[in-house]
Structure 1
Amino acid sequence: MSLSIGVVVHASRRGVFEEAVEPLSGISLKWVTYGHEQEILPRVRRLVDGHALDGLLVGAVPYRACRDVLARNLPVAVIRSSALDLALALSQAQARGWPPVPVSIDTFAQEVVSEVTEAVHLDRTRVGCLPYADDQHVEEICAFHRRSLQDGDGYVITARTAVLRQLRGTLRVLNGSPTPSSIRSELHELVLRIRSERVGAAGFAAGVFCVNRLGNSADLERGRMGLLHLLRATPEFTDAWIENRGRRGVVVLGRRTLFESLTRNWLVVPVLQQAQEALDVKVSAGFGVGPSARTSVVLAERAAVRAESEHRACGYLMEDSGLVIGPMGPGGQPQAQSSREPGDRIRELARTVGLSPATLSRLAAIEQDLAGRAVTPRELADAMAITDPSGRRLVRKLHAHGLVTAEGCAQTHGKGRPTSLYRLAIDAALTESGNGTPLPTA
């Protein structure tokens, strides 16, 4: 069954997008084209009202205009110009015989501009850069370029169609908008994310509930049997498989969605509090999510051991990807002042950044382990079990949304160029969104 993907694009760029998506199969595209920004919102509203979309591919400008009408659970990929797009624009300038500098660049992230200009040995002092911001107006961007090139020399690289149109005829200007390869990469990543989330939601999960050690075997057996009956009476586990697991434990097998419902998206484990009140026993819980029932149970057992090490009633989740969430308390609302649950905030922030909620959760766990320590892109890549280039792309994506902050450089080897250091700031973004502060946007 093909996925229905909405694509929002400026009318002048539709041909580029069609070239980008032509090799891809298994998707059905719903196009929204616009000529002026004020057309975006009503046209996207008609799209989401009239079609059951599986995802949305959109640029930063149209996303800013339409995000309020998008469902929270709709996967969205926000396309941004990449280092490759900037390098190609600089190559076009060289092919036209233009001096490499001065050059004035908008929309590209500061880190991308620094990386590319350093790689091609440009004089950074003669490169103007105005990164994308939500509150920028076309006139403001054009004024920046005119100030940067006030001597009349040099050229502009812009990823904004309106800026390109307004400056043409007064300054030399090149289009730095995403190329077909960049668009195709973002669309491919979006499709994989949608399918991965669907498989994860429908996949196996296991829970192992252990009665904490009691004074004698008779008390232990009574506690375990009471726990077994309590779990069988839990509404979320109506369709689950529940059985004894050793001397102290009970194992539950079911779909991941059952456990997400029980734990309120991995926030709390109310069953633990119910066991304390009804049975007068302390229970630890471990949850495992893997590609098979066997793997899920193994992960759940490991998570239960970790929960028991806390010496209090709590739960942990472990996934085969390496993600660990916990400790989850026995009940109550973890953040009573919040108008939205953390799971909702993670999903919304993940959608804004263009990552999966699992990836963002894993980054948040890495941030907690780092305890404020800055890392290099390579170190982050190693922690995420991805390649170095993927790690650098991830850092750029996070930095564009304020989810990492630059912390200077480190000389990791005796020779060679210093490596940039970054400090993760995901927890702060999630906290701000929970207090009613808007999430960082593309």
Structure 2
Amino acid sequence: MTAEAAAVPRTSSRGPIFGWCLYDWAMSAFNTVIGTFVFSVYFTKGIVGDADHGAALWGVAVGTGGIVVALLSPVLGAVGDHGGRRKAWLAGCVAAAVVPTALLWFMAPDPSWIVPAMLLVGLASIAFELSYVFYNALLIDVAPPGMLGRVSGWGWGLGYFGGLVCLVIALFGLIGFGGAAPLLPLPAVDSAGPRATGPLVALWWVVFALPLLLLVREKPGGAPIGAAIRRGLADLWRTLKSLPEQGNLVRFLVGSAIYREGFNMLFAFGGIYAAGALGLDFGQLVLFAIGLNVTSGIGSILFAWVDDAIGSKPTILVSIIGLVLLGVPIILVTDPYWFIGLALVLGLFLGPAQAASRTLMGRMAPPGGEGEAFGLYGLTGRATGFLGPWLFAGATALFATQRAGMATVIALFALGGLIVATVREPARG
């Protein structure tokens, strides 16, 4: 990675920090409502009609999209470093995500819609992941010196609460809860409530992405798109060739990729597992969703100060240990309430591990090369992204239980944490 231009001056303005953090609030609705708790469950039980087979198909859709993300993220990140206009790239990713998300409305509860639903979810997931490259790179522009961990943690915490608020709106406004009718009138079509979560999430995403686009300042100028592509690809090639000499960076990228794949699997299959393996009814699933988002958001915000105080690496390792120690009993229990209770405690460690990983990548990125750094972060996070869901699908199919699939998540947490334990963290500033 090269630093052909000076880094963007950091600002302590609350407006840009708030606008940047609010994008996590905006995009997390997709993970929470579509990917984990509502539409994914509707896909498996309503469209496919079989929880285990539906979980396997959902894994294929999400995992295949990960291949595309792995190929594009470092290229787009490097181009963004030279061409500037990261907010424009981010806006393009948002547009590419919200259109297929909104089109989920048309996915009727019939097996004939399995393939279209998988395609739409795959396309939206690709754009979702790619937007992270430009969003994460803007963290360096926004966070004042000494506050990288706090701003990252605040954003991640807001993301959990944003997903929760959107979920509550979906439940009470579109689906109905506790036997009550939904508050909003919907067309008289089959499964209108779960299907309407697609347009809801799309609108939510657009509205709450606007503060970032309006308030965050970035370095003016940049090379024309053609030159940016040439320079970005050249820089990326030099970086890739030099990776064998950057063992510290490689260990972090590989280790974090492994445990981040565990996070991806947890988000993609958590709701499916809770409903299918434990038999949680809708009310229990809602309790699980709300509680997990609350504790994850609280953990992210509280550990944000820990990140700046003791460092990102120790924060990551403490969080990984907590996830592993709690993950084992979670997949062993059969009582739904024990499952929910343990999951609430696990949430306290879930957000901090993700936020501190982003912070550490930001601290390891060279000035002017943040986009490429987070592109590589995205590459390694998704390079084997198709393997995680396929591993879940294979283990579930082989042992005829989703518990086997979820057990692989714990193994990924442990292995990734052991590798990151060998990483040297740069001095904080």
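Descriptive notes on the structure:
- FRET efficiency 1/(1 + (r/R0)^6) of positions 123 and 299 (r between Cβ atoms, R0 = 30 Å, to 0.05) from the coordinates reads 0.45; which among 1, 2: 2
- Which entry (1, 2) yields the derived value 31 for percent of Cα pairs over 32 Å apart: 2
- Structure responsible for 20.4, with mean count of other Cβ atoms within 10 Å over residues 307-314 calculated and labels 1, 2 on offer: 2
- FRET efficiency 1/(1 + (r/R0)^6) of positions 59 and 267 (r between Cβ atoms, R0 = 41 Å, to 0.05) from the coordinates reads 1.00; which among 1, 2: 2
- Looking across 1, 2, the calculation of semi-axes √(5λ) of the Cα gyration tensor in Å, for residues 251-346 alone that yields 26, 15, 11 traces back to 2.
- Taking FRET efficiency 1/(1 + (r/R0)^6) of positions 43 and 115 (r between Cβ atoms, R0 = 41 Å, to 0.05) as the criterion, the top-ranked structure out of 1, 2 is 2, with the highest value.
- Test item: helix-only ellipticity at 222 nm (-39500 (n - 2.57) for each DSSP H run of 4 or more, over all residues; to 500) calculated as -25500, pick one of 1, 2: 2
- If relative contact order in percent (Cα under 8 Å, 6 or more apart) is computed and equals 11, the structure in 1, 2: 1
We did not get these values from a lab; they are worked out from the coordinates using the rules stated. Predicted, not measured: the structure shown is a model, and the values here were computed from it. Cβ atoms are built from the backbone, for glycine too; each structure is taken alone.
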